[in-house]
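Taken together, the values in this text are just the output of simple stated rules run on the coordinates, not laboratory data. This structure is a prediction, so every number in the text was calculated from the model and none was measured. Cβ atoms are built from the backbone, for glycine too; each structure is taken alone.
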Structure P
Amino acid sequence: MEITLVLTILVIAVILFATELIRMDLVSLMVLMALGLTGLVTPHEAFSGFSNPAVITVAAMFIISSAIANTGATGKLGEKILHVAGNSEPRLIAAIMLTVALISAFINNIGSTAVLLPLVVGMAQKARIAPSKLLMPLAFGSLMGGVCTLIGTPPNILMNELLHEYSGQSFSMFDFTPVGLVIVLVGTAYMALVGRHLLPSRKSGTLTEAYQVKEYITEVEIEPKSPLDGKTITQSGLEEDFNLKVRAILRDRHKYPFPRRNRKLRAGDVLFLEGNPEGILKVRKKKGLTVVPERDNPVIGNNGKDNVVVVEASLAPTSEMVGKTLRDVRFADTHGLTVLALWRSGAPVVKKVDHVILKFGDVLLLQGPEEKVLHLGREHGFLLLGGVSLTTYVPQKAPIALLILLGVIVLAATGLLPIMLSASLGALAMILFRCLTITEAYDAIDWSIIMLIAGTLPLGHAMENSGAARFLADLIIGGVGEFGPWVVLGAVFLITFALTEVMSHAAAAVLIAPIAFNTAIDLGVSPKPFFMAVAIAASSCFMTPISHQSNALVMGPGGYRFFDYTRVGTALNLGIWLIASLLIPMIFPF
């Protein structure tokens, strides 16, 4: 009965994780409460995840990563390394992936992707290469680099703690490095030689020479004296002259989506136009149109002295605006900027922009004074993708931040302090040496990840206590056990990376850990290679944009669609599965 109950909760959780009907951190808390209320775990076990050393370590590493990025150390390092890549697409891809992998080995891979993203967009423009050719390699490189060290990514930290909890063994700082380096080199070679031919090229034009342009949808109203009044869509010349498509017409509170080309336009109609910003900005002057966002939220402070810019900005994971609408946060009044259009998940949004609930990875087309745009990038969790220069290198603090990170690595690698203590000490030192403020430290922690891990950990206890983990382990051994531990390890790896494509990599690692342990015990072999396989598989999430925040972060700026990841990432995932399944037992024998 207990096994059935646990597996029912597990299946429901996986479905909710995969469909994203409810936020992942809320799903994990629902799992926690379900386990506690049904008595599958004790109240103490239900909430033990919040004091788990892995959770504390992950939170501390978020702070350390933010401090490194805050001082500009990673951006400066990336800029120097990438400068030597030239304009060759294969060389750029290789340089980007190796650079971000190096950085991601020691700081949070989402943070390293965010720091280098604007730099890579600028490089693409300089080399006259579509950013879509470089941004997916950036995300993939960050994932590969994360598996190279113990502190590189949350699944490594989690598997180390769970291995110690189950067996008393643990990983050292660089145990992951041999396998990780092979994965980085093979993955980089694949992307530079094969994967780049599968990447889309979606550079649709130029608004300025500084950044990429995508197809946006924005609202324009036909003025009373507009030459469009009384003409059909075909006669308007919007598509032929300005490369703009009329996706919807709003007339007298009635919306007409995808109107016929012979429909007549009237003064007062609000058109939802799809096209690049250059066309949108040109047509308003020549056709007697008013851009509705500009009319409702005129640029504040434009007295002729301010440098008014139009720029793309992507929402970072820690932005306080995620989950809110522009109207909720009074965006125009608070920031003095106008949102001309919104772009999400590979497509423009056919909706009033101030009514859209913002998500991580959304790209906003902003207009306003350059100083206000810079302030938005510095203080409010937006990645500026071009048109402005955001220089954050702090020469007085960057060396201190790097020395503190080095101290954390040395203390953990030599065993002088457990990783939880060394990471926490490093986070405290970053604050004391003013590499970031205490407020910035709190903001740096991705609390949704913390809640996700803390809420999911009790499910591992429930699976172990109820016998569900052993039951699932027996199914795996019954299916492939006769072929030996190498094949069984490959099966565990395959199940983990399949799960991590549709749910959080940290949650997938937590769910598979007790199964991996029981599988190793039933085979009479060391659990260590199995736990390493789960950790690496959990970070091998290249086939969907929802599998990891690094993938989601580049989706908007790169103009990617969902199946772009599947087309490029499937062969990469399968290749890493085969390589890791063969290599891990050689380094950590059964």
Structure Q
Amino acid sequence: MRALILGLFTLAASIVAGPAAFAEPVHAIAMHGQPALPADFKNFPYVNPNVKKGGKISYGVVGTFDSLNPFILKSMRTTARGMLDPEYGNLIYDSLMQRSRDEPFSLYGLIAESVEWDDDRSFIQFNLNPKAKWADGQPITPEDVIFTFELFRDKGRVPFSTRLDKVAKMEKVGDRSVRFTFNDQADREFPLLIAMTPILPKHATDVATFDQTSLKFPLGSGPYQVAEVKAGERIVYKRNPDYWAKDLPSKVGFDNYDEISVEYFLQDNSLFEAFKKGEIDIYSEGSPTKWARGYNFPAVQSGIVIKDQFTPKTPSGMLGFVFNTRRPMFADAKLRQGLAMVFDFEWVNKNLFDNAYTRTQSFWQNSSLSYLDTPADDRELGLLGDIRNRINPAVLDGTYRLPVTDGTGRDRNVLREAVTLLREAGYSIKDGKMVDAKGTALAFEIMTQNEGQEKLALAYQRFLAALGIAVSVRTVDDSQYQQRSQSFDYDVIVKSFTSSLSPGIEQVGRWTSAARERQGSDNFAGVADKDVDTLVNNILQARTVEDFTAAVRAHDRMLVSNFYLVPLYHISAQWLARHKHIGRPETVPLYGYQLPVWWDESVQ
């Protein structure tokens, strides 16, 4: 009897304590399944753990900047590169955990030495590394973590400003832990997003002026410190020799240069010329024609410049002309489909790109997450429910493909199909013009930001002119492009939607009703559709790999069927040229080359 009573008491205590009572600290977390690396791992597999640090690198970008604060709306499009940077690395601010680029979505300890959570992901607790400190030597504390999230809530930009919307309670636990308990709005990806949030120093952050653009050198906990700023033109970072995390397994082989500079250019041609002269050390190439023909200058011929080609194991993503459905003319899916059909990919690929590209048919092409060649199974149909009635039957069974033209730019059969769709949307050709029932001509503007986009838009303009559709093309400077993009002030815009093997919360910002009118969001198409909201939520709530795959495919089918954009093209390779003194590891991770683990060979 005594044992029974004791057992009941223990059970009751566990129920009161909740799931945290059973949580065990772990070194890493994954969105699905388990992290690939064990607790005693020494370094990520795509780094050189024996690299000799030193030297410098000079990056080049097109654009400008007016702020060193990447967390506020006023500067989100013009923040200096490197502050919070997926390409060059987060040089100033560390986050609670570090992402491995060789796994779909796994995080390893950084500021947080270990993590505790439950199977339902109703909470997550970060146990801070006692060695973690700011560049001024002060320790990183739970108070800093709590301060950061509250500051972002009050004065930050999306997505940082909305992080606490899904948190029921944020509290300090013990001397060096912070626990986030989630409300019913949270999804299974959300704990990982909390873990990736950069942390700011409470003692060195001016709350009163935080939401204002500033060129004041910030204090962070990251591997570098700002050393020099020439507003809008140049920023220089110096490596902090006392960086607290340099020997952590998640940081071994990273941050290898003593100095990193980022130079700004008004045009890509100027940037490329600077690269050819050796003023810039690497150049990422996006044009197949230029890659094939534009690298015959002496530095390439002599071996001073090396051309690298990488093949990541990731989905294609989607590049396209995006219709702003906030504009009444683009509200009809039939109209959007008709306009999409007019784009002659075969002509463009042959005449502009030497047939280097593949037509993009899916947002997750080249992966198991794509709908292509995969009929919707019972699991997916269950997720779709009645939404399946809005999916193109050919998309539902995986056989749909965009039309293949004769490459003339005026394929009569394809144009005839497009006219039929436009007629169903209420348009017809009268006196050589495409007009609606009131006689209003179908006309719109395509906004572009560089010569490459403009060339593509002018081709599309010619194709549409064959149906009496009047399109103007307007190329604007970088600052105006970013401002108008941020405020959704355009008819049609060229945008790229990257795709990963672990899509999640970014789909909320791109496609859901909640983001439609939120300035600065990535919902460039202006989508506000409850069915799309449902499909995105299915992705966020999936608990198994099978459910997750079915949810992404269903979402892919819906996006493709609704023609929110004109799908363009992709290429499987990543092209990058570098001056030979810039070295890199032989191992290329899942997501392709990673610049933060490269180094200066001249110091080896």
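When mean count of other Cβ atoms within 10 Å over residues 323-330 is calculated for each of structures P, Q, structure Q gives the greatest result. When volume of the Cα convex hull per residue in Å³, for residues 379-474 alone is calculated for each of structures P, Q, structure P gives the greatest result. Give the label, chosen from P, Q, of the structure having the highest value of distance in nm of label points 7 Å out along Cα→Cβ at positions 27 and 51. Largest one: structure P. Each of P, Q could give distance in nm of label points 7 Å out along Cα→Cβ at positions 227 and 515, but the derived value 3.7 comes from Q.
As an exercise: distance in nm of label points 7 Å out along Cα→Cβ at positions 123 and 491, calculated from one structure in P, Q, equals 4.2. Which structure is it? Among P, Q, the structure yielding 4.2 for distance in nm of label points 7 Å out along Cα→Cβ at positions 123 and 491 is P.
With helix-only ellipticity at 222 nm (-39500 (n - 2.57) for each DSSP H run of 4 or more, over all residues; to 500) coming out at -8000, pick the structure among P, Q it was computed from.
Comparing all candidates, it corresponds to Q.
Work out which structure the value 2.5 belongs to, where distance in nm of label points 7 Å out along Cα→Cβ at positions 339 and 555 was derived from one of P, Q. It must be structure Q, since only it matches. Can you spot which of P, Q the value -1.04 was calculated from, given it is log10 I(q)/I(0) by the Debye sum over Cα atoms at q = 0.15 Å⁻¹, for residues 35-186 alone? The read-out was computed on structure Q.
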